[in-house]
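Some structures are shown below for you to check.
Where a number appears in this text, it was derived from the coordinates with a stated rule and is not lab data. The model shown is predicted, which means the values in this text are computed figures rather than measured ones. Cβ atoms are built from the backbone, for glycine too; each structure is taken alone.
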Structure 1
Amino acid sequence: MARTPESHSVRAHVFVSGRVQGVSFRWYTQQKAQELGLTGWVRNLWDSRVEAIFEGEERVVQRAVDWCHVGAPSARVDRVEVNYEEPTGEFRRFRITY
């Protein structure tokens with residue numbers, strides 16, 4: 001049976017710049033990813049960006065990426081960089097990592 005676009009799984013590797021640390025961005029990202037049923041992780045980077053990996057159905061991953069453009073209520077997102085990759089299936093859930 002051929003896969004339909006709706007069931008195509010993807011992996012999005014995301015970097016978010018702006019005022020995204022110290023505003024609970026990781027916590028809100030985790031909540032959104034869990035709400036959407038995605039797997040992966042989110043973490044702060046030393047250069048004040050937030051990095052995340054989302055895996056799941058393409059249309060659902062896109063919703064998480066779209067959310068990153070707004071982010072946490074107190075955040076100010078200046079830039080979102082996204083690289084789409086083949087999913088690895090290595091994650092069981094979505095978590096905050098360090």
Structure 2
Amino acid sequence: MDADIKLNQVYVPSDDIVARDIEGELIIVPLVAGIGDMEDELFSLNDTGKDIWRKLDGKTTLAGVATALAAEYNAQPDEIQSDVVGLVGELVRRKMLVVKPDA
């Protein structure tokens with residue numbers, strides 16, 4: 001598991017991106033330099049990635065996201081956790097997701 005990604009934390013999209021569903025594809029567009037990869041101006045998610053993204057509602061922890069997805073996919077939460085942590089870790093590294101700040 002990515003050491004920086006914690007299952008008990010809530011992650012939200014960065015204020016420095018915009019995400020849009022365009023013809024069934026979720027596209028993430030950086031609004032500032034230094035987001036994503038230099039070669040990639042746009043970032044898209046596959047169907048599983050879209051399911052994870054949509055559950056990052058600002059209230060649900062990553063453990064809760066994995067549990068909800070496990071119910072939808074009829075799988076064990078620990079089987080789903082590695083996918084959730086992997087994607088969230090990549091999006092945090094690319095500065096597209098951040099830990100929700102305390103209110």
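Kindly point out which one of 1, 2 the value 44 was derived from, the read-out being relative contact order in percent (Cα under 8 Å, 6 or more apart). Answer by label: 1.
Among candidates 1, 2, the computation of helix-only ellipticity at 222 nm (-39500 (n - 2.57) for each DSSP H run of 4 or more, over all residues; to 500) that gave -7000 used structure 1.
Rank structures 1, 2 by distance in nm of label points 7 Å out along Cα→Cβ at positions 43 and 67 and report only the one at the top, that is, the highest.
Top value of distance in nm of label points 7 Å out along Cα→Cβ at positions 43 and 67 goes to structure 2.
The greatest value of volume of the Cα convex hull per residue in Å³ among structures 1, 2 is that of 2. Which one of 1, 2 has mean count of other Cβ atoms within 10 Å over residues 11-18, as calculated from the coordinates, equal to 16.2? It traces back to 2.
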